[in-house]
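Input: structures, listed below.
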Structure 1
Amino acid sequence: MPVTVISICIPTYNRSRMLAELLDSIVAQRLQDDIEVVISDDASPDDTVAVAESYRKKIKHFKLIAQPSNLGLDRNFLAVTAAATGDYIWLMGDDDRLEPGGARRVLDALKHWPQIVGLTLGVIDYDVRMEHPVGIREMPPTQVMIGASEVFSRIADLLGFMSALVVKRDLWEGQARDPAVQAIDNYYVQVLILGRVIADSGQWGVLREPCVGFRTDNDQFNMKLGWLNRLKVDIRAYDELADTLFADDPTAHAAMRDRVFETHVMARIVNARTAAGHTPEIARAIGMLMKAYGSKPRFWTRAVPILIAPKWSIRQARTLYKRFSRFSGTARARRLAHQTDGSRQ
């Protein structure tokens, strides 16, 4: 029998200091009876195992798995969730953290919506030191969505961020045991599982209130692969997922790809063009993107101009957008800070 409501499942690799920040944020929730923490270290060469072990006495329900050899991201996802015992799994990146009161907001939502199979959570983006908010993710208002078609056409990009995902453990495990799922190796196995869970069971919750803090400019795979290969991974993975989940629903298939292009892919492009230094292989990027999205008018009117314009102009445009547009993530962060300050007075 499950002993906790939520199992926070942390696949980790070589990030001991950041893992400690995350675990401190979990301890600070003061919900020891409701939360289990499960960590799977993927054979890190640093002191991750020792750091994690130091939290055993601080967290009432605690499990630590030290993998003897590196499994890779997708396999480590499946390993850490398989060890969970809570009613719900909350996937968590080892470099992110829980916002104050975030776990309580999740528990309250699960109690309020007993019919849902899972949740997508609100996220605050911070700088790489996790000191200053730089944005808040755009997402629909708090609500319940019905069916995989609606969920993937409206928030497909948000399902790729594992720290903002909560799902019923028994439904997750029912899909995770499928050999076809275990064969996935594209860094997004969680999206396939969630798509199948939602398709089978129906109702998915959106909790807009911020529950998770995200550390920007810290993508291990971008550092390892380079921006172009990271972009290629995303395009291939999401196309595979759309083909698998919506092979018999062309409307949902197209809507999912549109959503991924407008948000996830465009964010990769803008981040690359506003980062310091030279952006390599622009011509290859345009060719690759054209094969995937060349039929979309906004590929030509938005993506291509950003890729070929001088970097200084894109950086300046982004700065102006953040400063003056009320629709930017930065503006949403400013409004939240203002509300928070007002509530303290």
Structure 2
Amino acid sequence: MADISREDLDEIYAFAVELGKQAGKMLMDAAQLRINGGDETQKEKEHVQKENAVDLVTETDENVEAFIKTQIANKYPLHKFIGEESYSKGSSRDYLIDSAPTWCVDPLDGTVNYIHLFPMFCVSIAFIHKNKPLIGIIYAPFTNQFFSSCTGRGAFFNQTQRLPLVRNPVPPMSVNAPSGCIFSCEWGKDRRDTPDGNMHRKIESFVNMATELGGREGRGGMVHGVRSLGSATLDLAYVAMGAFDIWWEGGCWEWDVAAGIAILQEAGGLVTTANPPDNYATDPIEEVRLGSRLYLAIRPAGPSSTETGRESQERTVREVWRRVRNLDYSRPGA
């Protein structure tokens, strides 16, 4: 597949921005029906369970995805489309993204939040070419937060403020990171009470990050705070904003992260694997594999008197790796 020209990419970006606004309005209109109550709430079907009692889909998820898919097919009929709801209905769990121009969409990230009217839910739209997310759109309509990016053009909050928000200058990572950092994480959908299973490993890692320095046999991170938004997409947007310093997670699918990764990388952030390598102190820090389901993100960082911003990000990665457990999330074809 030939490279996409700058002019074509800018056109795709403009289309994606408008598509995100329209899809976000659909989410907000559906949420308003829930707020209004009465007979109108019957327009929204009861949520249904996919894998378990916290893996849910609503009519809104499906309607918004169908709208986005139709708009893309009309504008770019040769582009591939991967959406959470259509993927979830299939029997395969293969990794489907390749070098072709591809749209990767989560029509409603934070479905549980939406059902409970907790405002952290959003639409997520990514455009990917040659396996790289080039455009990211995230719109959380309840809070009117719109994140967008196009490679080479910058990353923005509400289309006017460049990300990260603190830019004069962009601060380096804390010298004692993860101490002094906001650490974001999610409980995820794997709730099996299995000894040494993913949930238990996550909890141990959360406690390590939160415990006082010197605690947990030296693994205490004493982070400023631990946050769980219930939306991996918005976690990444907040890291790009600089509001979160660190995001560590396993189990996400590509539609959960593609737009967020595009935005975070364009803002100057770092995204690598959640799982510590054999030698976390010296092994190379590689760029994340989009289909890996294992993610560690570090906010954009500026230089200090002793290190570059990238050096401070990499130092933080290694300090996180020192405190977290390996997670077991796999999928074919990634």
Structure 3
Amino acid sequence: MPYFLYLFEQWSINCKGVTIRMKALVLGATGGMGHAIIKELTERNIEATAFARSHAKLEKMFSRHSTVTIHPGDIFTSNDIHAAADGVDLIFHAINIPYADWEYRLPTMNQNIIAAAKNHSAKLAVADNIYAYGRGDSDKTKETTPKHPHTKKGKIRLQMERLFKESEVPYLIAHFPDYYGPHAENAPLNYTLKSVAANKRTSFVGNPSIAREHIYTPDGAKAIIELALRDDVYNQNWNIPAYDTITGVEIIEIVRSMADYKKRVSTITKSMIRFLGFFNKQMREFTEMQYLNEDPVILSGKKYEKLIGPVPKTPYSQGIRETMAAYEQ
């Protein structure tokens, strides 16, 4: 085979009927979005390296996948991230750390990731949240909406966004609402659904009458991968909305009709979270983000729809059913 044909073959993956081969690294592979990204990559027959701290979790989740290489490591150890990035074309950044560590550890974490991407000439796709936008208003939030974060964590996320923009690494930032889905253990909605799946009493976090967005992680994974496989989307921000807005009342109605769930569902209010914060540092940090249950940010997906196509959207009834089913496995 001529050498140029060999090179062409080595860069082939299935993407909209075009064959291009590449290798991706997924940071935070055992989390909700990271797991969904790995799953979507395997369905597209894209070779992936799954990076996370726990070797046991990586083995349990991905050892059966022939296109997935597991790579346990510490994101704060430069050698670990550089070793994982060796030979990759694209890095998906879906890793996160506890709120209490953001101020002092997020800069180091992201500098390590940027350095690895730069050293290996890899592109960077960042799964980000909506905190940098600050409070929502009556209009849907576009990529051009000014970012005016009023919380400490929102200001930190905006600083990290600037870090990526100044890095000289080709990057894209996908802003997502709160996650829910298989393995999204830190998601407030998963907290509710996990207990329902076990037929235990459960609670809903926040005002159940407020309509807001929760994105199903497989939808988010599809959207960020569609973006990352294109050349014309980098050095930009992208807003990825959920299926629609939904209230906690509507979520509980879906759960009751689906699982014949009859137990009482209590509400975890901001005051309760604030009280728990006196005894728990993580809960103290969580209190700050409860403004999203008062003035939620609702994302516009028009930019994505214009260039890429329809935003992947799974109805809440289906996503909730599949999330609870994952707890029963």
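Each of 1, 2, 3 could give distance in nm of label points 7 Å out along Cα→Cβ at positions 193 and 297, but the derived value 3.2 comes from 2. When distance in nm of label points 7 Å out along Cα→Cβ at positions 73 and 185 is computed across structures 1, 2, 3, the figure 1.5 traces back to 1.
Can you spot which of 1, 2, 3 the value -0.40, -0.80, -1.01 was calculated from, given it is log10 I(q)/I(0) by the Debye sum over Cα atoms at q = 0.14, 0.23, 0.29 Å⁻¹, for residues 217-264 alone? Clearly, the read-out refers to 1.
Bear in mind that the values in this text are calculations on the coordinates, not laboratory data. Everything quoted here is computed from the prediction, not taken from an experiment. Cβ atoms are built from the backbone, for glycine too; each structure is taken alone.
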